[in-house]
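> Below: a set of structures, written as C-alpha cells.
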Structure P
Amino acid sequence: MDYYHDKIHLCLQADSNMSSPMIIHYLTKGLKQSLIAHVIRRHPATPPEFLAVAQDEEKI
C-alpha cells in the first residue's frame, strides 16, 4: 500500500496532469515479477482499480 501511494505521489509531483495509463505503467514497473502478468491481463483502467486488482491477485 505504501508503494502505491508513494508512486502515485511521485508521478503527480513529476507531472500533475499525468494520465491514468501512464501512472499505471509506472505502478506496473514496480510490481513483483510474479504479479505483473496477472495484473496486466485484467486491464485496470485507473490507479485505484490497479490497486484493487493487485491486492486481489496477491491474495490468490
Structure Q
Amino acid sequence: MNYFKGRHFQQDIIIVAVGYYFRFSLSYRDIVELLRDRGVSVHHTTVMRWVHHYGRIFKAL
C-alpha cells in the first residue's frame, strides 16, 4: 500500500521530517528550518499534519 499517493511533497521529504520529530524531538518550526536549509519550503502546520498522520504508521513498523 502506498501511503504517500497524492501528496504534494515527495515521500522522502515527509519521511525525513517525521523522522526528525521522533528521533531528535525537534519542534515543527525547527524541522521547517532544517528543511529550508535543504531547499524545501514547507509550513510548520504541514509538518504537524505529517507527524499526526504518519506517526502512527511509523510507530507500527
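Throughout, read-outs are computed from the coordinates displayed, never taken from laboratory work. Everything quoted here is computed from the prediction, not taken from an experiment. Cβ atoms are built from the backbone, for glycine too; each structure is taken alone.
> One of P, Q was used to calculate distance in nm of label points 7 Å out along Cα→Cβ at positions 13 and 29, giving 2.2; which? Intermediate results must be reported in sequence, preceding the final value.
Working: P: 1.5; Q: 2.2.
Structure of origin is Q.
> Something else about it: Work out relative contact order in percent (Cα under 8 Å, 6 or more apart) for each of structures P, Q, then name the structure with the largest result.
Details: P: 32; Q: 28.
Between P, Q, the highest calculated value is found for P.
> Using Rg and Dmax of the Cα atoms in Å as the calculated read-out, with 10.9, 31 as its value, let me know the right label among P, Q.
Numbers: P: 10.9, 34; Q: 10.9, 31.
The correct label is Q.
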